[in-house]
Each structure stands twice: as C-alpha cells, then as structure tokens.
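Just so you know, all these numbers are worked out from the coordinates, no wet-lab data involved. Being a predicted model, the structure only gives us computed values, none of them experimental. Cβ atoms are built from the backbone, for glycine too; each structure is taken alone.
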Structure I
Amino acid sequence: MPVPPEFSQPLRDASLALIELALAEDIGVADLSRGIDCTTDALVPADSTATAAFVSREQGIVCGVEVSRLVAAEFAPSVRIVVEKNDGDEVSPKQTIATMTGPAHDILTIERTCLNFMCRLSGIATMAHAFASRVSGTKARVLDTRKTAPGWRLLEKYAVACGGGTNHRMGLYDAIMIKDNHLAFYRTQVPESGQTIDQALAVARKWITANASRLPLGKNTIVQLEVDTLDQFKLAIDDNNPALPDIVLLDNMDNDQLAQAVAIRDQLAADVLLEASGGVNLSTIQGISQTGVDRISVGAVTHSASNFDIGLDWVNRS
C-alpha cells in the first residue's frame with residue numbers, strides 16, 4: 001500500500017467545520033454538555049463508563065479514523081480512542097479499527113457522527129484502491145475529480161489518496177483547465193475558429209504570468225486542455241503552437257484513439273501529459289491504462305462510492 005497523506009491542518013479545519021454541523025444536526029448544538037440526545041439522556045446514567053469498538057464488517061481500506069479522533073478530542077475529551085488501524089490501512093471483516101473508552105453517554109452520542117465519517121471515507125478509499133489496483137504495472141495514475149459532496153472535498157480527496165489514488169486540482173483556484181464550454185465561448189473571441197485552441201492557450205499562459213502573485217502555484221500553475229477529437233489534439237500540440245498545454249485531457253475517446261494520441265504526443269511533444277476521461281469504470285480502466293496514457297480521471301471514486309460497512313460493538317460497561 002502507498003504511504004497515506006498527512007492529515008494536515010487544512011484537513012483538520014475542514015473536518016472540524018463538518019463535525020460541528022454533524023453534531024448540531026444530531027443534538028441541536030455542537031456541544032455535548034448543552035445538546036439533547038433524548039434516548040441516551042433518558043436511559044444512560046451520566047456517571048456510567050464503557051468501552052466500545054469500531055469493527056469492520058467487510059474487506060477494504062479504512063479512512064476517517066483521524067476524523068473520529070478529532071471528534072473525541074475536540075467535542076468529547078473524556079472519551080479516549082485507541083487506534084489499531086490507521087487511515088490507509090487494509091482491514092478485514094470483524095477486524096477492530098479503534099476502541100473508545102470513557103463516559104457511556106458521550107460514546108453513544110458521538111457514535112453516529114464518527115461512523116458517518118468513517119463509513120463514507122472508507123468507501124471512497126476502498127473504491128480508489130480498486131481502481132488503482134486495475135492499473136498496476138502501467139504508468140497510468142488514477143485521479144479524482146471535482147465531483148465531490150459540497151464541503152467534503154478535502155476529506156474526500158484525502159480518502160482517494162489513502163486508497164492509492166492521486167488528487168487532481170483541488171478547485172477552480174489552483175489550475176487552469178480549458179474545457180469544451182470554455183472553448184465554445186472563446187470561439188466568439190477569435191476571427192477564425194481554427195485559432196481557438198492556440199490562442200486560448202496563449203491567453204491562459206499570459207494570464208498566469210500577470211496573476212502569479214495571487215496563485216497558489218504562482219508561475220508554475222498548470223494549464224490543462226480538454227479535447228474530444230484527435231484533430232483538436234493535434235492543434236493543441238502542433239509545433240507551431242508557442243503555448244503548449246501541460247496536460248491534455250482526452251475526453252470520451254476509445255482505446256484506439258487514446259493509443260493514437262499517445263503515439264502523436266511521443267513524436268511531437270513528449271513532455272505533455274495525457275489524461276483519459278469518460279467511460280471509465282472498473283471493467284474498462286485496465287484497457288485504458290494499457291494505451292500508454294499518463295493519467296485516468298475517475299469521477300466515480302467520489303460520486304459513486306458506497307458506504308463502507310463499519311459498526312460500533314459494545315465491549316463492556318461499568
């Protein structure tokens with residue numbers, strides 16, 4: 001398994017905002033001392049303690065453990081979590097991921113919040129791992145997209161990386177990606193439609209230079225271009241084009257077209273990366289990877305991942 005990414009401060013900040021929302025949905029406020037958990041308040045004495053374990057019900061890659069630790073540390077500090085499996089680790093059915101010990105009331109109140117994060121993120125990590133495993137032995141990398149749940153992007157992309165995938169751009173702010181709709185508009189700005197691609201690339205490069213000081217990657221900001229025909233692709237990497245893209249996204253091309261694009265790229269612009277997109281699933285990705293493309297973007301790793309089955313099993317109470 002690849003080394004999982006760092007659970008960075010931006011990830012912590014994003015998690016805390018989501019945890020607050022999740023707790024407020026459950027108990028009215030993001031404060032266990034003031035919130036209401038009707039069932040637990042009615043049945044569980046405030047001074048009772050317990051130990052409970054997060055247990056996997058299936059095979060896969062676990063993720064969300066760090067978020068659960070944050071739930072306890074920031075919102076239920078009397079609950080101690082002992083981790084047995086870290087984010088990015090493979091788990092089997094009936095395997096303990098972590099245990100919580102402390103006030104039974106608090107454990108029961110934060111249970112669903114912790115499970116919602118772990119089940120969602122483990123599902124994404126597991127799906128990313130399944131896709132990444134299919135391209136093993138080729139140079140292709142599996143990338144996510146911006147097709148993420150609002151507010152969850154940093155966490156969902158973290159889960160992709162924990163599963164062995166690679167993160168695409170985080171948002172609109174950290175890379176230029178000229179897509180078909182951008183080109184459709186830009187055709188109205190040039191005298192001849194055949195000039196659309198090369199002039200759009202040139203304008204993009206000039207814009208980066210002029211705005212480098214406010215861009216996360218400065219002058220190294222990536223320029224990516226989406227094409228859906230080989231003719232467009234040839235225009236993009238033509239020798240006469242002074243502003244080559246860093247990456248070309250080959251949208252909805254079949255494997256024969258992808259292989260042709262790779263051969264053309266190798267001859268004309270060896271440094272340009274090629275990314276396949278569209279029609280990618282677990283049945284097709286291996287064939288796509290064997291065409292020689294460098295990257296394969298898969299929206300399904302985030303938007304179609306199923307929740308991973310994890311339960312909280314009571315160990316003891318006192």
Structure II
Amino acid sequence: MYHTRRHFITHSAAAASAIALPSLALAQSFPAKPIRYICPWPAGGSTDAVMRALADSAAKILGQQILVDNKPGAGGMLGANELVNAAPDGYTLSQLPHGVFRIPHMQKAQFDTLKDFTWIACLTGYTFGLVVPADGPIKSIKDLVAYAKANPGKFNYGSTGTGTSPHLAMEEFAQRAGIQLNHVPFKGNADNMQAILGGHTMAASDATGWAPHVASGKLRLLATYGSKRTKRWPDVPTLDELGYKTVSDSPFGVCGPKGMDPAVTRTLHDAFKRTLEDPAVLAMLEKFDQSVIYMDTDTYTRWARETYVAEKATIERLGMAAKS
C-alpha cells in the first residue's frame with residue numbers, strides 16, 4: 001500500500017514536471033524573433049509616439065525587436081480584430097483602446113471583449129480635452145454651450161472615431177448641457193488635428209496630440225476630462241467641475257490574443273512593467289501629460305470585466321445601444 005502510494009506520488013510529480021517543462025522552455029526561449037505591437041491609430045499621433053517609446057524600451061529588456069505596426073480606422077478596433085485571428089504565441093500584441101468595452105454594445109463586433117484577449121499589463125492613460133481655434137469666437141465652454149443652443153446641430157467637432165473616449169465624453173457633455181453637436185469621426189489624432197488646424201472643424205475632442213498647438217497659440221484648450229485639473233494646464237477647468245459630470249481617462253497598455261502561455265505572458269508583463277522606470281518612456285508620457293497607470297495581468301483582467309459592464313450602462317444612458 002505504502003509502496004503503491006509512493007509510486008503514485010513519484011509518477012504524479014514526474015508527470016506534472018513534464019507538463020511544466022514545455023512552458024518553462026518556451027518562456028526561456030521567448031522571444032526568439034521580432035514581436036509585432038499593433039497601434040490602432042495613425043503614425044504621428046500621441047498614441048503612436050507613446051507606444052514607440054514603450055516598444056523601444058521593452059525591446060532592450062527582451063533583447064528582441066518590437067515593431068510598431070499602425071492599423072488606423074474603425075474607431076481603434078483594427079488591433080482587436082487582428083488579435084482574434086493571431087496565434088497566441090506572444091509575437092502579436094496590441095493596444096486595446098476603451099472602444100473595445102463600448103463598440104460591442106453599439107454594433108456587431110468581430111470580437112468578444114471578455115473572451116478573446118489576454119490583458120497583459122496596463123501602463124498609462126490619456127489626458128483628454130476639447131480644443132478650438134485660438135482666434136475664433138469660442139473662448140470658453142460657456143461660449144460653446146451658448147452658441148450650440150442658438151444654433152442647434154451647427155457646431156461640429158472632430159474626434160478619433162465613433163465610440164472612442166473623445167467621442168463618448170463629448171456626447172455625455174452634450175446630453176448634460178442640453179445641446180446638440182455635430183460629430184465628425186477621424187481615424188486618429190493626426191487627422192483630427194489636421195482638420196481643426198485647416199479650419200474644417202470647429203473643435204476637436206482628443207488626447208493631448210493638441211498640446212504643441214495649444215503651446216504655440218494656434219489652439220485654445222477649453223476643458224479637460226479628468227477627475228482633476230492637469231499639472232500642465234492648471235488654469236483649465238475640467239468638464240466635471242463645470243457641472244457636466246463627465247470624467248474620462250481611458251487606461252491602456254499591452255494585450256495579446258486569448259490562450260497565451262502564462263510564462264510568456266509573465267515575460268511580457270515583466271518587460272513592459274520595467275519600461276515604466278525608463279527615463280525615455282517617462283519623458284514621452286510627460287510630453288503628452290499621461291500619467292503612469294500600472295495594473296498587473298490579474299488586476300487588468302478584472303478591471304476589463306468591470307469596465308465592460310459599466311460602459312454598457314453608459315451606452316444605454318446615451319441612447320446609443322444597438323437595437324436588437
């Protein structure tokens with residue numbers, strides 16, 4: 001009896017070791033080739049710049065190239081669409097913007113937000129704001145509301161796409177202000193800035209790709225969307241403090257396809273976490289007034305589930321839910 005039990009334990013341990021070995025070997029050999037990191041926004045925008053800094057830093061830690069691949073359009077959903085069909089080997093990664101929690105509630109999506117992704121690590125989050133031409137008649141949110149009430153549906157603004165945080169924040173603000181605005185969706189920050197600087201739109205709701213134009217005096221920052229004022233623009237009010245109960249920051253980081261080997265996920269998590277200590281990365285975050293918002297794999301996964309549920313309620317409140 002004792003011999004049999006000892007034999008069983010010995011063989012069970014050996015079997016467990018055998019199962020663990022491929023995972024260990026995979027982690028030790030990973031990465032053996034360049035990694036593709038999808039940026040679902042155009043080149044030249046603020047997200048692109050931050051992701052390239054993260055990729056360069058993580059590449060040095062991992063000893064392997066990380067190539068940023070821009071796939072703009074569809075409100076930032078093209079990275080998510082690609083992850084659904086990618087091998088779960090750690091060589092295809094993407095930013096998953098806040099739209100992945102909203103779009104499925106608004107229209108049919110190619111992915112299941114809760115089942116199709118590995119939430120590796122959250123790293124940072126945006127500062128969003130509303131800008132207008134500095135030489136135009138709109139000098140404040142109060143001016144904008146007054147104009148929109150006097151000219152229903154005539155005030156147009158650009159965003160980085162339907163269902164994105166800059167779009168939803170403006171729709172929430174408009175609903176609470178009792179005004180009707182015209183939404184013009186773009187593929188990303190670079191296109192949105194070209195439109196407002198070229199006089200094609202009256203305002204732009206976006207992440208801080210507008211910062212250099214505010215600094216140069218071409219654009220005026222009317223409000224930011226965080227829970228508190230920014231360090232860089234302390235004189236600019238938030239939509240929340242102005243009484244519109246609108247807060248948005250959209251944390252993001254690095255994600256992969258579902259079914260990734262836990263050892264590979266851990267290797268990637270550890271490398272990207274270390275990028276948050278890199279002066280070059282921190283300088284890039286500072287440039288775009290983005291704070292470090294770190295979450296490990298378990299916390300990021302839990303946050304994703306909670307956010308998906310919360311965004312469903314927001315979409316329904318705004319009357320933007322898909323009709324069944």
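Structure notes:
- Of the structures I, II, the one that 1.20 was derived from, the read-out being Cα Rg over 2.2 N^0.38 Å: I
- At a computed 5.1 (distance in nm of label points 7 Å out along Cα→Cβ at positions 53 and 253), which of I, II: I
- Parent structure of the calculated result 27, given that relative contact order in percent (Cα under 8 Å, 6 or more apart) is the read-out and I, II the choices: II
- Highest-scoring label, criterion being mean count of other Cβ atoms within 10 Å over residues 93-100, among I, II: II
- Origin of the derived value 0.95 (FRET efficiency 1/(1 + (r/R0)^6) of positions 69 and 285 (r between Cβ atoms, R0 = 35 Å, to 0.05); candidates I, II): II
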